[in-house]
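Have a look at these structures, which come just after this line.
Just so it is clear, none of the values below were taken in a lab; they were calculated from the coordinates. Note that the structure is predicted; figures quoted are calculated from it, not measured. Cβ atoms are built from the backbone, for glycine too; each structure is taken alone.
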Structure 1
Amino acid sequence: MESEELSIVIVTFKSELKIFDCLEAIPRYIKVIVVENSNNEFFKKEIESKYNNVNCILTGENKGYAAANNIGLTNVETKFALVLNPDAILQKNAVENFLKITIKNYDFWLIGPGNDQNVNLDFKNGNSIEVDNLKGFAIFFNMTKFNNQFFDENFFLYFEEIDLCKQVKKKNGKIYLDQRIQIKHQGASSVNKMSTFELEKNRNWHWMWSTFYYHKKYKGFLIALIIIMPKFMSSLIKIVFYTLILNKEKRDIYFFRLSGILNSIMGKKSWYRPSLD
């Protein structure tokens with residue numbers, strides 16, 4: 001396969017223990033762009049010295065999933081790109097099968113792997129099916145369809161790929177899952193240096209912020225407010241409850257959940273960053 005057809009973009013953040021299995025599974029003829037959100041210069045030197053097909057870009061700060069992937073994608077010079085999580089591993093012939101698919105279908109915008117979780121779908125001809133959404137751990141891009149406009153950078157974490165697919169469908173773009181492409185995803189393990197408590201606070205804050213922002217973007221402020229209100233009230237009640245029973249950890253998690261909702265409602269940017277001490 002010609003190396004100029006595909007590049008791979010991987011966003012890392014404290015992913016030093018996760019990414020090497022990912023890189024080992026990538027054929028060396030493919031250019032890999034690693035966008036390093038934790039700005040680790042030692043990590044950059046290590047992977048660039050070990051893998052001659054890898055270029056590591058230091059962002060200078062934690063820019064989040066959307067903005068960092070946009071940095072990587074704007075540096076892609078090939079016809080196709082694969083956005084890949086550092087905890088995802090290409091299975092045998094995944095790249096070759098993807099490139100074979102593109103020969104028959106140049107009209108696609110996005111393609112996702114048809115992993116085991118998709119086996120119950122009614123795949124057309126046993127291979128592919130058109131869908132509305134893809135999971136974000138592995139997405140193939142037809143770069144000819146995007147005018148350097150990829151992810152909405154207002155999202156820091158969560159909903160980025162849902163929003164991307166929504167934008168593609170609004171333009172009548174084609175999105176597929178294909179069983180011939182297999183990529184193993186370990187799931188929720190891209191970061192290796194964050195405590196469970198910090199991870200939960202981070203997840204709850206950003207999930208709530210992104211939930212309201214996404215619905216506001218497509219349905220308007222009032223409808224988004226109606227959708228988020230049960231979560232707002234539930235968080236408020238649980239903060240009071242866990243305060244009364246002296247469960248500080250649970251109280252703090254729901255406080256961060258409520259904070260994410262309030263900041264999104266007030267139109268503030270997705271500013272929260274977890275502690276890494």
Structure 2
Amino acid sequence: MSKIKIAELFYSIQGEGRYMGVPSVFLRTFGCNFRCAGFGMPRGELSKEAASIAVMNAMHPFNKYEDLPLVSTGCDSYASWHRDFKKLSPMITSDAIVERIMEILPQDHWQDEHLVITGGEPLLGWQRAFPDLLDHSKMATLKEITFETNGTQKLDPTFKDYLTKWRFPENLNIREITFSVSAKLPCSGEKWEDAIKPEIVCEYEQVGTTYLKFVIATEEDLKDAERAVEEFRDWGFKGHVYIMPVGGVEQVYALNNRSVADMAMRKGWRYSDRLQVPLFKNEWGT
């Protein structure tokens with residue numbers, strides 16, 4: 001039986017992208033290849049908030065995920081990859097994950113809810129474990145999955161084949177697979193050559209609906225997004241482009257959500273809100 005290291009597992013409203021507003025189960029895996037310490041910072045500077053919280057943790061350890069402070073800069077899901085909080089993300093069997101999902105769904109079975117597999121970076125180390133989870137008998141009525149990914153991880157051929165078969169089951173209605181690709185621009189603090197991987201993202205399109213989602217704060221970020229979109233299009237990418245405001249806490253988010261919406265209209269791209277910020281203050285488990 002497969003096990004997955006789980007940072008969070010909760011039921012909420014999808015706050016971003018294609019399924020914004022849809023009731024969803026979020027399965028947040030532990031581990032990521034990026035740190036995204038540049039979000040919310042002046043260009044070229046990196047946030048030290050997560051490091052400061054790690055120092056606090058060393059002196060007085062946090063006992064549960066929900067007790068960790070939120071951050072206004074850097075990665076707002078820092079606890080899903082920071083090694084100092086690794087102990088808060090247990091390894092859980094696929095059976096136990098499914099049983100917990102059944103507990104948090106409003107009717108103890110999948111109906112019209114959506115499954116969001118997120119991170120961290122969910123495609124980094126767990127591709128071999130997902131089929132065991134999805135093949136569970138209580139997951140049979142699940143109709144839609146989104147993988148929230150940074151778009152840098154190739155699909156393992158075996159997993160790619162599995163997803164194709166899962167999407168088109170024999171004698172059943174077609175299921176929906178979506179790749180929500182949050183490709184990291186320089187404002188994240190990550191290097192362009194590490195973050196923009198159009199050849200990988202175009203492969204996702206062979207499996208399911210794929211779209212790009214960029215975090216934007218300034219006109220300079222918008223220019224970076226334009227450059228990235230051009231690279232993706234040159235490789236044959238056909239999906240939609242979303243842009244959304246930076247801000248893991250409401251006071252930061254509110255500073256630029258209107259300007260980013262204006263940018264989206266100007267470019268003819270799609271605007272994505274971040275509903276978890278104004279609705280739930282981006283608390284853990286939302």
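One of 1, 2 was used to calculate FRET efficiency 1/(1 + (r/R0)^6) of positions 131 and 243 (r between Cβ atoms, R0 = 41 Å, to 0.05), giving 0.80; which?
Derived from the structure labelled 2.
Comparing 1, 2, where is Cα Rg over 2.2 N^0.38 Å highest? Intermediate results must be reported in sequence, preceding the final value.
Details: 1: 1.06; 2: 0.97.
Result for Cα Rg over 2.2 N^0.38 Å over 1, 2: largest is 1.
Using the calculated result -9000 for helix-only ellipticity at 222 nm (-39500 (n - 2.57) for each DSSP H run of 4 or more, over all residues; to 500), pick out the matching structure from 1, 2. Don't skip to the answer; put the middle values down first.
Values: 1: -13500; 2: -9000.
Only one of 1, 2 returns -9000 for helix-only ellipticity at 222 nm (-39500 (n - 2.57) for each DSSP H run of 4 or more, over all residues; to 500), namely 2.
Tell me which structure, out of 1, 2, gives 60 once percent of Cα pairs over 15 Å apart, for residues 147-226 alone is calculated. Let's see the in-between values first.
Values: 1: 70; 2: 60.
For percent of Cα pairs over 15 Å apart, for residues 147-226 alone, the value 60 is produced by structure 2.
Quick check for you: by Rg/Rh (Cα atoms, Kirkwood Rh), for residues 11-162 alone, which of 1, 2 is greatest?
Working: 1: 0.95; 2: 0.98.
Between 1, 2, the highest calculated value is found for 2.
Looking at Kirkwood radius over Cα pairs in Å, for residues 99-234 alone, point out which structure of 1, 2 has the largest value.
On the way: 1: 17.0; 2: 16.3.
When Kirkwood radius over Cα pairs in Å, for residues 99-234 alone is calculated for 1, 2, structure 1 comes out on top.
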